[in-house]
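Following this line, the structures themselves.
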Structure P
């Protein structure tokens, strides 16, 4: 079974803000899901690259690398920006970080800490900014908080699926 490449994914606007609590639950569960996936895995498997793609540790590092972007995009919505800040589509930070040389626990705890920070600002924004909208720079579509949260949750799941593939599932 092939995983659809991330940049080929399409995202439709979500009109039911009542779905946000479930999406937040997904986001909150990602650090535990990653930890569960890698606990007890041979360190050599965690650093193994297949098909010229990132290793499991690099996948985790990539998720960690993007947390500041997600946080700042929520700030963009809160601050009434017209366009969400752009991502580095080359993923230069992840390619240069050498995450395979970073201790697994450091990657896991760093991601959990940054995700907690993201969840705090999402919850804060949900109080008064559910209707705020800004253009996603790559997709060229307006996004509200729920759309952004869903986008992040889908991105998490995309990389969790890559980790499963690398483990041979």
Structure Q
């Protein structure tokens, strides 16, 4: 049985990550297309995925599975981490399984988690990092209202090449102003 739905949108839902979901997370973290866009260069073993799952149970971060609207079929992952309660900031991360990309799940998930962060966590600002080659994620962030705040030139070494790491930010008042 899947974990409980935590938040739901029109076509997706967020639900808690349960032990039965770990193989989905491990498989996708190791997918070359997804891994390439993450800050991960080594494979994730089953034991490492279990340890990551157990560690998250004690964090103040929010880690959720993106699923179809009924909460049954996982299609991706979203998190709000590096929470700084004094400043009201946190870092947003997400990915959508390769075979589910292009369906709008990432955009809906990002809008849903941004609303959660500002409405329920009382955050003032969300941050996101994206590699310079990831045009789809850049377009997604900008479509939701994130603004490019900086470039860490040739920061990341991925697949034999150095890439810029782009910093994006979204302020709560920007989010609330059409």
Structure (P, Q) behind the derived value -20000 of helix-only ellipticity at 222 nm (-39500 (n - 2.57) for each DSSP H run of 4 or more, over all residues; to 500)
P
So if we calculate FRET efficiency 1/(1 + (r/R0)^6) of positions 111 and 135 (r between Cβ atoms, R0 = 30 Å, to 0.05) for every structure here (P, Q), which label has the highest result?
Q
Of the structures labelled P, Q, one was used to calculate distance in nm of label points 7 Å out along Cα→Cβ at positions 7 and 95, giving 1.0. Name it.
P
I have 0.94 for Rg/Rh (Cα atoms, Kirkwood Rh), calculated from one of the structures P, Q. Which structure is it?
Q
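Taking relative contact order in percent (Cα under 8 Å, 6 or more apart) as the quantity of interest, name the structure among P, Q where it is greatest. Walk me through the numbers on the way to the answer.
Details: P: 36; Q: 17.
The maximum falls on structure P.
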Upon calculation of mean count of other Cβ atoms within 10 Å over residues 87-94 from the atomic coordinates, which of the structures P, Q produces 18.1?
Q
Once FRET efficiency 1/(1 + (r/R0)^6) of positions 23 and 151 (r between Cβ atoms, R0 = 30 Å, to 0.05) is calculated for all of P, Q, which comes out largest?
P
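We did not get these values from a lab; they are worked out from the coordinates using the rules stated. Since the model is a prediction, treat every value here as computed from it, not as a measurement. Cβ atoms are built from the backbone, for glycine too; each structure is taken alone.
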